[in-house]
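These are the structures in question, set out in turn.
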Structure P
Amino acid sequence: MCTVVHSATFDISPVTPELFANQSSAYVTTIDQSTPIQPISDPVFDAAGIQVAIKREDLNHPRISGNKWWKLKHNVNAAIAQNHQTLLTFGGAYSNHIYATAAAASVHGLQSIGIIRGEQVLPLNQTLTFAREAGMELHFIARDTYRTKAEPSFISELEERFGRFYLLPEGGSNELGVAGVASFAEGLPLDFDYVCCPVGTGATLAGIVRGRKGTGHAIGFPVLKGGQAWATAVESYVPQYANWQLFGEYHFGGYAKTTLELDRFMRDFESSQGVPIEHVYSGKMFYGIYDLAAMGFFTRGSTVLAIHTGGLRPKV
């Protein structure tokens, strides 16, 4: 197995007015690219005969962490190059993408608009509170309307209402987003047999597959219902590769949903491994990895790398 570096202390500060003070406008070119690969051990893995490690992308930036940094990288640069003043994007009430886009816009002096799926619920949760305090203008729309977000007529309505903006798809998932993740994946060690990630839109999994150029096997764990949609999305970005697979049974009821079983697993995982996770993305992926290992899915003697995609919030 490859050489690993043990994790440094991880701290998430609460949202404060000083959060964005003294941030450099050149942020997009500044990131910790040496996040550790941290091995973890467990009797489940021992019994399965596998070695498991975590790529700690939750440590790459304090606010735009994990895969969100990589998916926003080229998009924010493109917006600036095209002289846009505003980023407009979409997401649910617990969207890591909404959170990260608000932060990225703020550090670049850009305006941001978030089109949020569903009715506004007060008080706002941590994600939306952070986004609003970072300067994002939040607009809530009905779920039926939200489903039309990619239609030209709806985009035209948004342009009439908000003026000129750089359009970021939900999750930052477009060709630029996939390219950003691919550049990250190119730097991953090649001696891992499996690379795992949670799946929200499919772009991160597609970027990993593309960046690794057919090496090993990539596994995605969708965090919401509707598996075929993500398979179609991944195929559209990497039609030349077939070394990937989705396991759609670990969504625990849907996006941002949890159960007592998942909550218990996350508490045990954090206690035994010392790695913070959450119930929207990383918790579901790690539950899936443990379950597949217990069922003997992974080849004995193989190595598994789990990508921690961030999305952590301050504990309350």
Structure Q
Amino acid sequence: WQSYRNVEIIVVDDGSTDNTYGYIKSKFKGKVKYLRNKINKGPNYSMNLGIAASDGEYIHLLDSDSEIINKDMIRNMVKFYSTIPNVGTLGGYFNINSKISQAFVNESSDLVCFDLDEPNALKKCDIVSSCNLFVKKEFVYKYRGFDDFIIGACLEDEFNLILRKNGFVNYFGQSISVTHHKDASERDNLGIKANFVDPQLKIMLRILYGERNYLRYYLKNMGIKAFLRVYIVRFFPAYLIPILAFIKQSFTGFKDKNINKLSLKSKMVYFLFLIRYSIDPFAWNIINFYKIKKYRSVNFIENKL
């Protein structure tokens, strides 16, 4: 499985109904520590629960749809941590059928920049996805763990950005990446009750929660001025442009063939979605302002002990 043998495996079952416990017990009895939430509480709560139950110096987070493809991956991660100064998080992932590793930059966009002849190189990034995130356990405790008030999407962004803000550097690379299958059941694990059949509605819900959480990071960690600046300068214009384009193309014809095929009613629903998504993340954060402010002093790891 891995050339680095000094590992402890913890499975956190976030309220599944697929007999995960029976499978773990029959296949890995005595080799895996199994924890279970009675109800679905979301990835951040579950990550904190597993971290609090761990004994090691390092934490390696993996999603249920992450596939380890390099037998030396953990060994490489430990080596990088011991030889490179100021490492924050390590990781990266390949999409299915891709040979180019990914991580996130500018808090929102994918960075795909590895050549195939760079198998052992590392590159800096802002956010390492929790589908494959390696970090020193002491950092998780020092910076209060993963905020379990955050659900839906952009779950690990805050923790990565806090490390970066405190002088650490996050890296991703080919030799420490997993294949991320983005399984439907894993993508549905939002930490909320949302039984949508339409996959497009699931995607829209994840986007909505992601953008709420994106703005929440600034409100919680940098204050109201930074929150307003990011919303006015970066966030709202990103929605204002498609709203204006939609209005214009309503008269001149839509360039997007998929929108052209929609009925008038569906087009109006789509337009109202654009309006809502431009306002909702701002309004949601303002409504929850005092709760978010209170959460700045909470240690989410110690709450699980």
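Who wins on distance in nm of label points 7 Å out along Cα→Cβ at positions 48 and 152 among P, Q, i.e. which is largest?
P
Of the structures labelled P, Q, which one yields 19.9 when Kirkwood radius over Cα pairs in Å is computed from its coordinates?
That value comes from structure P.
If helix-only ellipticity at 222 nm (-39500 (n - 2.57) for each DSSP H run of 4 or more, over all residues; to 500) is computed to be -13000, which of P, Q is the source?
Matching structure: Q.
Each reported figure results from applying straightforward, stated rules to the coordinates on display, with no laboratory input. A quick note: this is a predicted structure, and the numbers were derived from the prediction, not measured. Cβ atoms are built from the backbone, for glycine too; each structure is taken alone.
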